[in-house]
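In the part that follows, the structures are each spelled out as structure tokens.
Throughout, read-outs are computed from the coordinates displayed, never taken from laboratory work. Given the structure is predicted, the values throughout are model-derived calculations rather than measurements. Cβ atoms are built from the backbone, for glycine too; each structure is taken alone.
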Structure P
Amino acid sequence: MMQKIFDFLRKEYHLLAQILLAFSLTGGLMAFAYLGFFSRYGADDYCFTRALFRFDNLFQAAWWWYIHTSNRYTTMFLVGMSEWFGRSAISYLPALAILLWTVGLTLALVRASAWLRFPRPQLTGFVLAALSIFFTLWQAPNRYQSLYWRAGLVTYLTPLIFFSYLAWLLLNEANHSPRGRRGMAAISMLIAFGFFAAGGLSETTLAMQIGALSLSLASILAFGRPDTRKRLLPLLLVALLASLLALLVVFLAPANQFRLRVFGEPPPLTVVILRSMRFAWDFMYVSVKSMPLPTLVTLVSAIALGWLLGRTEQGHSRRSWFAAGVSILSAYALIVCAMAPSVYGQGSYPGARSLIGAQFVLVLATLGMGLSLGWGLRLWRMNRPAWVQAANGVAVIVLVLSIVYTLRVTSQVLALERGYQRRAVAWDARDLQIRQAVAQGARELMVEELDSIAGIREYSTQNQWVNRCAAEFYGLDLLLTYP
């Protein structure tokens, strides 16, 4: 029995390395999710809930929000749905988001792995999805605001969850037998609704969405097989039309007048394009320069996986080199799209929390480039058995080192627990104090001010917008902090 186990490990050592990598990444994602249980209301969260209090149903609240506050027409629906489960639900949203994102991206990448004929596509899809999400969260420009703050999570991270499931639907259709009229109509409506809903969460991700669909259409027209074109082109056109409709709804929102009063008229189109291109390059450069080690680990892990998983019975290494170049150029184009809304609306570089989508694109591109390079190397050297055997060992060592790095990052994430927990305890104590005062009939109240976290504003000594939203959230006329 033991001899059989040893024989299996000797032959399938690379499989064991992938399984261990999957476990280490799962632990890392669980660590990110665990910190979310210390999330509490902050800044815009009070304003969202205040708006819900004013109306009898969610549709009225969403309409008022669209008219008076923001062009993000889907956001209020998701916030309202979280409020259905009580105020404590806000502490479970980060874990739920990570779970849904991981499942959706795994489904999409399992389909992609099967299409590429990688061995064990279920395991490969999960490892690639977990790598993508783990390093996106680790390298996020402002992880707290993008993941642990509900206003940021719903606006900027939730679209990435939508994209994962929508990509799965499209990839599934690419390999599906031709549907009848009813089946095609049903899947078209589902895809249209999904992209339209995703478009109402953030202008930043909406621009990326339109860019990604445009690139997909171009690639299908240029390189797709006739049967693939027949199945996918109608659905991609439906998705693009739904996204353009979302852009129109966002552009025509009456609430945009508020932004015009604050930021003035948008710059000329040429300025928007050139500045977006410069900002995209700056983002990619700073992202790699500020955190070179995780970028390197992502790249070499993908190269190792591409080497171990890539098939060698057909193909030429030049295609892999071409795919590697396309990955990074496509990422740059999508990040340019992500920069454009902030340049157009504010004339400035986007806020850090809004760049988690751009970071996700950069991580995916790094993985895609690495897989292509690893596959290309295997095709280039597949006729040299001794070279291949040595490279197999190197690839496994790289995966083992990636596991070690993942565990190290996980420990650093968990080291944040004490600070997050301390703040959550202080917030809960203040929340209880306010609720007790309100129950006793208080209409005006002064409380201790908490330190802000990750740039999320707290209510203060002045009756500013956060104070007013928080006061109405608790049912007070005035809520201030001690000077």
Structure Q
Amino acid sequence: MDFLSAVFLSQVLLSTAVGLFVLRAAYYAWLHPLAKYPGPWYAKTTHLVYYAIECRGQLIPWICRQHARYGPTVRLGPERLSFTSAEAWADIYGGRGRGANPRAHSFPRDPWWTDGLDSINSKGVRSMATHRDGAEHARLRRIFSPAFSEQALRRQASMLARHADALVARIRADSEAGAIDAVRVFNFATFDITTEIVFGESLGMLADGRYVPWVANVFSSFKSMVFVAFPAARLGRAARFIKRHLLPASFRRLMDSHMRFVRDRVDARLDRPSDRPDLWNLVLADEKAPLTRHEMYSNAAAFVLAGSETSATLLSALTYLLLRGPQRMHRLVREIRSFGSEDDMTLEALAQMEYLNACISEGLRVFPPLPTSGPRVVPREGGIVCGDFVPGGTHVGIYHYAAYHSPANFEEPDSFLPERWLPGSGFRDKKEAYEPFSIGPLNCIGQSLAYHEMRLLMAKVLWHFDLELLPQSADWAERCEVYTLWDKPPLMVQACAVR
């Protein structure tokens, strides 16, 4: 009798579970407020589809396929919408395009995203990159803005030039031994620059010719966050317990070592007087803008991550795209080598280089360093996106790669055509759909630095070297995967010195 009772009970429980699953699926598919939005049927009822594709590194191709099939607005999960229309930028992120009022309305950051990034915060103190409180974000932005002003960048020009020269020296040394990995040397350069700005001294990777372990950990940490931290953050109140007790010890050690490295270097910089125009000299000069040490640690970690890997990705991708289209490489080389001397390549002069700027803009479109979205969540009262009411709690965003590769926004969207950014090009593109640094109050504070850095490093390399794409990297872009940021294989090129 006990055995039969156990069998009956298990059948009841199983039937109940199946019934609840079917009812839940039916609700999300036909009765939920988002049921009117098109999207793949198998993704409408569970977050597991999105997560499983994300863990395979194939999220961006999948999203592009859904937009190609269903249009500019697609439902990617039970409570998730993706947009590619230009007007969605202002509705979701606030402001009205480049130069928008930084105090304009925007939806708050998605807690699944910010909580997933808690591992790069110090003792739970959020940075500008992870704050959901608009007033606190604005306070931090006011404090750090002087360090990213044009005046500050002019003071940092000699430092940027020194690292650009070190990049040339590293390529020259590596090319004498054979082919070079462009991804590797550009990572060396951008991390050396950003750590000198943030820590007061660089990591010295260009000089040493090898990664420091901390940078290698940075790359593996993003993949770990996709596998572990982001899913845990989606479990609401259980997330804190899971992070504290159930996350793999290897992941916790990785994040602990990351923050320890940042804390040690920030402390060393603050304990060492310096007159260099680094982050802390420019920020701490204002005594009316106090920061706690943990705010310093969290923001330092965010600045290094956001300011290094993304610029290196653009430079690597731009090198690949130019080498795949030799006529455009030749045009850019002619423009750069039109300078009378290397000393003439100042930040101000490079900012006026029409074709160089067009190539960088097109590189940011074809291969955006952040291919995913800046995730937002609709506030409780709901909101209007692209003329339609979206209920509160919906996770919304514009996936850069999908928007920039949409034929509704750009002619020949999958082709690398820098000419589209030149005056009188004749392209009928919706340029307002293109916001690689986002808009509104949460847009990228370091975009001016990024543009100066990318222009200078690319110009220095092409001034000194003729580059050739090697056969083993002919399909480089196709082998890249996305785990929040791009996971990139080596980009092997031959560098022949011309000066």
Exercise. Work out the source of 1, 7, 11, 12, 12, 11, 10, 9, 7, 6, 4, 3, 2, 2, 1, 1, 0 here, i.e. which of P, Q gives that when P(r) over Cα pairs in 5 Å bins from 0, in percent, for residues 281-448 alone is computed.
Key: P
Practice problem: Can you spot which of P, Q the value -15500 was calculated from, given it is helix-only ellipticity at 222 nm (-39500 (n - 2.57) for each DSSP H run of 4 or more, over all residues; to 500)? | Solution: Q
Quiz item: Here FRET efficiency 1/(1 + (r/R0)^6) of positions 193 and 305 (r between Cβ atoms, R0 = 25 Å, to 0.05) has been calculated and equals 0.95, so which of P, Q was it run on?
Solution: Q
Exercise. Identify the structure, out of P, Q, from whose coordinates distance in nm of label points 7 Å out along Cα→Cβ at positions 41 and 425 was calculated to give 4.1.
Key: Q
